[in-house]
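What follows are several structures.
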Structure I
Amino acid sequence: MNNSIHRGSLEMVAAMLISGTIGWLVMLSGLPVLDVVFWRCLIGAATLLVICALMGFLRPGILTRTTFLLAVLSGVAIVGNWVLLFASYSRASISIGTAIYNVQPFILVGLAALFLGEQLTARKLGWLLVSFVGMLAIVSAHGGQGESGGDYLLGIALALGAALLYAIAALIIKWLGGVPPHLIALIQVSTGVLLLAPWVNLSSLPQGGTWSILLTLGVVHTGVMYVLLYGAIQKLPTALTGALSFIYPIAAIFVDWFAFGHHLDLLQWAGVAAILVAALGMQQGWGFSLRRTEQTQM
């Protein structure tokens, strides 16, 4: 393993471990979801503004009017994705919300087939079926941890909505190939500040230790995490990036168990495993057919 791949792997692992603790901080803050997302956007925007300035991404000519508007549109989708995903945590748990959220690669495949003309192969459909079966296994186990059935299913729906919005944002970002990703992130969180400001009660500011949680979400889980993630993506092969991304849901599941004592039952574990294996299989290009190996005679 060369130094670039080794460093990229460390950056990706760190970014995914940081991501896995987001749900814990969201729940620990005790704030309404819109407030949490607003402060994450505001503090994250300040952090990313400094980072972009240091990296020289604020000079004129990097953005056209079209690319700026596309970045803003992706910001609307990303911020909506955060709102729905964070709202799912209190209803379906961090573990289940994160697992369902990881169907987003399949939604992206469907959107790419519809809008970019990408081929929807039998292999992709097969993995989509496996993921769908996994989701059914999770949904069928609702109420197993004391949740009311309605709240649990609402949490599932919110996580699915978050996955859809993330896939839309990813599709838009595909059209922003020449724009520095850190600058895209800055525009996204700045868009979030403007969108959510009218809905946040600024007359009653967070108190005491809540500020440390919000600062961590904004600086570490937004600014630093974006730098690590995008740095890793630039250094690693796509297949390795996809494989290491599954540290995020696994970390979230263990954080949920450690911090809140949420245990998955056997059927839920099977559903989570099916979704993660299906997403990994699709990203790694695994197939379903077994090839016969030809025996050579000595």
Structure II
Amino acid sequence: MTFTLNDIPDLSGKIAIVTGSTAGIGKVSALELARKNCHVIIACRNQTKGNAVVKEIQEQTGNQNVECIILDLTSLASVKQFTTTILTQFDQLHILLNNAGVLDVPYRLTEDGIESMFATNHVGHFYLTLELLPLLIKSGPSRIVNVASMMHGMTTITGAEFDKMSEEQYFNRKTHYGKTKVANILFTYELNRRLKAKGINNVYVNCNHPGAIKTDPYYESGFLTKGSLLDSFTSLFFVSPEEGALTQLYLATSPEIEQNDIKGQYYVPTAKLSSSNGFSKSEENATKLWNVTEKLLEEKAPGGSFHAPVEAKL
């Protein structure tokens, strides 16, 4: 099928959160949602950057319902503060686009003692999603989109011991990213299963691989140097952020998602249903990841806040 930016429907009255939306596909997603009259919350770590993006989007779209609220996914306290702000200020939420991610970064523990790539790519988004889930259910039909990667496929070879993700002796900056991305997919599948088991049918949870996109994380990680020979070469097969954002925008906005009851699926560019690897399809692996993440949050979430009931955390 084909899906273009022009296919995004009018989103008047809808409210969306986009994590990691000051650059790359996150910024494109926020811009295009705003262009279709959505109220967009830019969730990012840097207030100055966030405010600049808000101003830019407002000027480009004429939509003044764009705002920045600080969210640092490496800090559980920041996630809690963000979700408290959302739940206090908004009585609806229709789209949660879990887009933020880092790759190929050195080993580092967060203030909560969680390896930073695992914290950013999975744990922070897991906590964010479950804290906002009651509002998403209340506002249904609503969408949750988890941006994964084809790099999850490396777990076919390496596997992933989720209870050891923060231990330095098990850390490899090249393969760790794939393990965090398979976590995104396992979380998608397991959350969908648990919603279905609870009879909650108005939340559409899906994930996607956006494609190979030359965005800031490649430069920040040292994988690419701007102006280098490799930088020039990769331009031949990397897609633009505008192209890269299409599949997640399809999952976040297309009427087809509800019309065809698309839930718990993995999509690739552009807006094509695909199949993730065997490791990600294991319900045993999904349950292990869920349990490990729940245990982390029960131990480390500020003030034991993770014990707040969300359908008994599903």
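We did not get these values from a lab; they are worked out from the coordinates using the rules stated. Computed from a predicted structure; not experimentally measured.
Tabulated results
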| read-out | value |
| --- | --- |
| With relative contact order in percent (Cα under 8 Å, 6 or more apart) derived as 42, matching label from I, II | I |
| Comparison of I, II by Rg/Rh (Cα atoms, Kirkwood Rh) - largest value held by | I |
| Among I, II, structure where helix-only ellipticity at 222 nm (-39500 (n - 2.57) for each DSSP H run of 4 or more, over all residues; to 500) as derived comes to -23500 | I |
| Parent structure of the calculated result 28, 14, 6, given that semi-axes √(5λ) of the Cα gyration tensor in Å, for residues 102-165 alone is the read-out and I, II the choices | I |
| Kirkwood radius over Cα pairs in Å, for residues 110-245 alone - highest-scoring structure of I, II | I |
